[in-house]
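Asks: Given below, in the form of structure tokens, are the structures.
Computed from the coordinates by the stated procedures, all read-outs in this text should not be read as laboratory data. Just so it is clear, the structure is predicted and the values come from calculations on it, not from any experiment. Cβ atoms are built from the backbone, for glycine too; each structure is taken alone.
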Structure 1
Amino acid sequence: MPEIVLTADRALFTDFSDMSFLGFGLCLPYRLVPKIIQYKFLSPKVPVNKEHRAKIAPYGLGKLEAALLRSGFSRESVIITPPEHLEYVIDKETKAVGVHVVDPLGMAPVSWTLRSIFGGGITCTEYEFRSLMKKLNELRKKNKYSYKIIVGGPGAWQLRNKLHEFGIDVLYEGEGEKTAPKVFLDVINGRK
């Protein structure tokens with residue numbers, strides 16, 4: 001099993017039915033979007049291979065995976081998988097789970113605007129992020145796994161004061177393809 005698992009929430013880990021503008025629909029309050037619309041059209045599941053490796057992935061995760069491989073990690077030790085496959089790839093050998101975020105708390109301009117116009121409530125992006133973090137923390141606790149959760153991406157700023165709330169061990173802000181491999185190596189080797 002891999003040492004490093006890379007993932008993102010369902011609002012990001014999708015192909016948006018090959019129509020990227022549909023991603024804006026996920027900025028609406030969750031209460032307004034019927035589940036069948038969200039999960040069938042706005043954020044359908046992506047295909048995986050028999051190892052649960054995603055056949056398509058968010059760009060940021062692909063760049064991070066490439067940087068990790070370039071820095072010496074083996075292909076077998078790193079996997080990108082969608083959130084619905086995490087329980088198949090995370091085990092006691094997993095040392096770090098990297099989570100890519102863009103709008104985890106619905107504070108980006110489109111989400112903020114649509115939430116204001118449509119009467120408030122958490123956005124689909126926030127709902128999906130919260131669901132992912134709950135799943136990761138429950139997996140860790142239930143199975144007594146010791147992996148660290150590393151969160152980074154363009155929306156990392158939204159989580160600066162929320163590390164404890166979401167069980168985040170490392171909040172990474174910066175150019176992931178340049179310095180994140182060292183952060184992952186430090187985490188795997190138990191360095192702070």
Structure 2
Amino acid sequence: IGQARAVLTRAGQLEGRDHDEDQLAFLRDERDYRNPTLVELPRGDFAFTVVRNTMVSTFLKLLWERLQESTDAELAAIAGKAVKEARYQQQHAADWLVRLGDGTPESRRRSSSALEELWRFVPELFESDAVDEAAAASGLGPRWDALREAWFAQMRAVLDEATLAAPAESAFRRTGKRGVHSEHMGLLLAEMQTLQRSFPGGAW
């Protein structure tokens with residue numbers, strides 16, 4: 001939550017339209033959210049949660065590490081604090097994945113099943129777009145495809161320790177980064193935004 005608040009506050013400042021963190025979090029329409037589909041999927045069982053957390057936290061750790069080099073001093077400072085938490089979160093998730101993969105036959109089966117289900121969403125993590133290119137050109141942040149090699153190397157190391165095999169890479173592409181989401185996103189936003197939209201400007 002602290003990372004999100006800091007980034008949304010800085011985004012509102014850079015946008016220059018007097019949007020604060022609450023407005024950006026709770027009052028945007030679905031098409032205005034630009035996130036990978038992986039993070040909006042419904043919760044599955046514990047193995048599903050652990051596999052997804054490992055995949056996402058590995059990506060975020062790499063992203064925060066690169067954002068420490070941002071030409072925006074405030075964003076670089078946010079990243080400097082966030083990267084410590086991100087490294088802990090990634091290690092915690094990876095440790096759990098190793099326990100499950102190299103654990104009981106049932107935990108291994110569930111982990112393998114979750115990998116098969118979630119791995120097809122991986123390519124979207126590394127699809128760079130015009131926003132990434134502009135950010136990289138200005139030094140604000142990296143292109144997401146620049147994180148690909150390190151992500152796969154780190155994920156393979158975790159999976160090897162967990163005695164799990166990475167599925168073949170899918171050609172399937174989602175479009176969450178372009179604002180076109182799965183059917184699950186609207187349900188998430190309806191629950192998350194209901195209070196703010198019912199009581200605009202409310203503070204608590």
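Asks: A value of 17.8, 54 was derived for Rg and Dmax of the Cα atoms in Å; which structure in 1, 2 was it taken from?
Replies: Structure of origin is 2.
Asks: Of the structures labelled 1, 2, which one yields 1.00 when FRET efficiency 1/(1 + (r/R0)^6) of positions 94 and 158 (r between Cβ atoms, R0 = 25 Å, to 0.05) is computed from its coordinates?
Replies: 2
Asks: With mean count of other Cβ atoms within 10 Å over residues 102-109 derived from the coordinates and found to be 12.8, which of 1, 2 does the value describe?
Replies: Comparing all candidates, it corresponds to 2.
Asks: Tell me which structure, out of 1, 2, gives -9500 once helix-only ellipticity at 222 nm (-39500 (n - 2.57) for each DSSP H run of 4 or more, over all residues; to 500) is calculated.
Replies: Label of the originating structure: 1.
Asks: So if we calculate mean count of other Cβ atoms within 10 Å over residues 38-45 for every structure here (1, 2), which label has the highest result?
Replies: 1
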